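Dropping the structures in below, format is structure tokens.
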Structure P
Amino acid sequence: MKNILLTLTTLSIVLAACMKIEEPLIIENIEVQTFSMPNADVTLTAAIISKTHKVTSAVLTLNEQEITLTKNGDIYTGVLPGQNNGVVATWTLSVINSEGRKSQRTGTVTWILDYTKLVLNEISGEHKFVEIHNSGEVDINLEGVRLQRNHGPAFGGSEWVGTATDIIPAGAYRLFLFNSFTPADLATNPAYVGWTVNSGISDQQILKIAIVDPTGVEIDLFIRGDVTTSVFGESVSGRERNYSYSRMADGTWANALPTPGAANGAKEKDIENPGYSTTSPVATFHYSRLILNEVSGNNKFVEIYNPTAFPVSLNGVKLQRNGGASEWVGTAADLIPAGAYRLFLFNAYTPEDLATNPAYVSWTVGSGISSGQILKVAIVDPTGTEVSTFIRGDVPLPAWGATAGVTQNLTDTYSRMSDGTWAFAAPTPGAANGPKLSEITSPGYLTAQP
């Protein structure tokens, strides 16, 4: 029996000596961003553990391009080169030790600017600031991004435009100050980095604030005003000077105590008289606020203006000349954006400065107009009601197109002034009218059919 035990023991020792004790080759504690700003390098670090056998090869690739690795103890580091916006690239870390054992890990990095992570968070008409928040996990470069008030300068509003050096870190808040208003508690707030808008905002007026991406798409917006006839700058009755307009956790807005540069506090009360909107619904029937703004018999254009805070559908709306002698009729695809101007060209007259004007969207009337004739231009709603009218002529009106006694101004246009009267002014197609240069006389004008 002793001989048998001795033989088994000896055999066990021999077998153990012959067997290789397999040791795992471990790649662990990998740290790498899964999303990054376009063209920004991404650092990858990983711990490679092989206790008794030397690591003989560690190779990192990005889309099969080898990336240099540096080593500090068990920690390996590589820098993945930045890629263009929208690129999704695959990295692979492959390791071999002196025993010949292999291990591999893989993953992806997406280089993208996800502007949808930018949100309006707080608006204070009393303290003149707007706060935005980067709700994502990646810093966002704001080059070309706009913070607009009331649709921006083209429509009488104002805006801030980001540059290549303007970045909002992941999870951060940033403040925009309006009208260079910098009380001490805001000027020293870490969320204020000098971003300002050269205009005021008020909690007493209809107001729109929007974040607009570089392509012109509105990412997020807030409108103080819930009726589609609301006009920017109109007074509101419900004013709460102690509160901001604040986004709540569920995406709704309410009045809450100001918290510039930080998460918003609890709701104090609803926003009322008027309420608010976070979309720009198309108004399909509020035509009464559409106005004729400029009429040029010299350059053959008519300009209309939508002063409201919402786009208006022009389906069935007519722009008529001389009581319907010629007209344009809107379709379901035709609308005029909130705060926008639109040009109608007559007699297919498209000088270069009008053909390329952003306010011209190919709306034309198949006839001419002249500054030397009795003329009527009117916006007519789908029911046949004249919404806005301009007539060059006095009572009693001669026939449309009559030239007798009509003095002709070959330089200026018939322009609507801010008080609703009309005068001669320099042409400003697609933009707010300039100051009055002279009265319209011999004959004068009318704003309604007598």
Structure Q
Amino acid sequence: MGRYIGLYLNKGQGGGGLGPTEPYDRSSGITTDANNNVTAIDLGSMAYSNMVYDAGNVGLVTGYTETIGGVSDVWEVNYDSQNLVTKVAKFDPNAPRYTATSNMYTVNENNTPVIYCNTENVPAGTQLYWDSSSDSDLTTASLSLSLSTVGQFATDQAQVQVEFLQDTLTEGTETIYFRIYTDAAKTDLVATTPAITINDTSTGGGDGSSSSSPVDVSTDWSTFAAGKTSSDNGKYWITDGTTTSQTYCIFRDGGWIKVAQMNANNDVMNSAEMNAAGTWIDSEINTSQAGKLASSLINNISHKNFLLRVTGSPGDAFLNSRQGSMIFKYIGSDTLPNWGTSQDPTGQYDLCLDHDNDGSGYEIMRYSYESRTLCSQDGNHGGNGSYWVSDHNYNGSWQNQIWGSSSAPICWTISNARIHTNMHWMGGPAGGSGSNQQWGQNSDNAVAFFMQPQ
């Protein structure tokens, strides 16, 4: 206790003033309890006993008995919400007393704890007032509520039940205090609750309409995408809990997130976000601009599948003359590599052709691992090697054949600024797709990449 408020409270005429703190160098005379709180101090001519501690903040002395020359006085100590001493006064058994508590000291957003003010020597029917250290964490309805009058529900007690706001902001764990006042102007503070911890349960869960209400792609994508159709396609804000960005989303086959677009031979395999919220996200695919999300955000999408579209020259039959999309889906536990990391698929995967880009009528070839070097004319040369998922594979079997030719051989390379294709059957109804077709290297063509959270 001496460490906080000093000794010799009665030293000097009139008593009650804080005296100097003196070092204690005796080997005995201090008694502590199981929590290592001092319960008594014997200084010979002076003694301190009956130490009372605030139950919510271990180490804060709220009362004690001081004995000097055989004369004892009881003192009480008051603190503010920052646990700083505001008053040390001689105990008056008839003075009003207030203690603020809660029935919950760890809450989640949307919880409804009850805040109590227990009183002594306060007349029944007395109106008390409250506020908090963080009103923005409470619902508007809660802020309009009043404490019950003293004794309305329980003897010598006032109470109010508040509700914590269920927002969509990722804020981390927070702390709040509730304060009790005797006046409506809230200038006479008489009690403060111990700290209440607010768990942040609103990571994600947003509707994607703004940066303050993003969709968490790690936890909430399936709920967000449920029930949406192509009429909902458009720009949305997404987050992984750390990085928040806006991009274009399409809602077919479980929904897809646009993560990058190649155009005009710009390198899209660097780690930083490129052309954030630029024109590249204005539509599913366009030739206005290259761009990408931050690689950390791309990598945090739990993913096994990607969708690829091309537009512009050359006039090849690839993807039904560029009207459809290529969809890669791992069958087993394999996952896509980090963005910018080359991968030769070792697991079994389905390669799908969506002829009309509408999520129906897939043509599907299933491939198993085959150790073939990438075609030299399709990306396996200096400066244009594989930077992500690329494969040269003959080991395929039809799962659903509609228009495609009977042969399985395909080869594609995803480089840093363009793709190279030799995809044969993936021309679909437009006919066979030729070799060494390149997309993304010119200003009049583009490649769009989408991923699907699992």
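Values quoted throughout were computed directly from the atomic coordinates according to the rules given, and no laboratory measurement underlies them. Note that the structure is a prediction, hence the values are computed from the model and not measured. Cβ atoms are built from the backbone, for glycine too; each structure is taken alone.
Looking at structures P, Q, which one was distance in nm of label points 7 Å out along Cα→Cβ at positions 404 and 428 calculated from, given that it came out as 3.8? This figure was derived from P.
When distance in nm of label points 7 Å out along Cα→Cβ at positions 44 and 324 is compared over structures P, Q, which one is greatest?
Numbers: P: 7.3; Q: 9.9.
Once distance in nm of label points 7 Å out along Cα→Cβ at positions 44 and 324 is tallied for P, Q, the winner is Q.
Rank structures P, Q by FRET efficiency 1/(1 + (r/R0)^6) of positions 36 and 220 (r between Cβ atoms, R0 = 30 Å, to 0.05) and report only the one at the top, that is, the highest.
Details: P: 0.85; Q: 0.10.
Comparing P, Q by FRET efficiency 1/(1 + (r/R0)^6) of positions 36 and 220 (r between Cβ atoms, R0 = 30 Å, to 0.05), the maximum is at P.
Can you rank P, Q by distance in nm of label points 7 Å out along Cα→Cβ at positions 132 and 236 and just name the one with the largest value? Result for distance in nm of label points 7 Å out along Cα→Cβ at positions 132 and 236 over P, Q: largest is Q.
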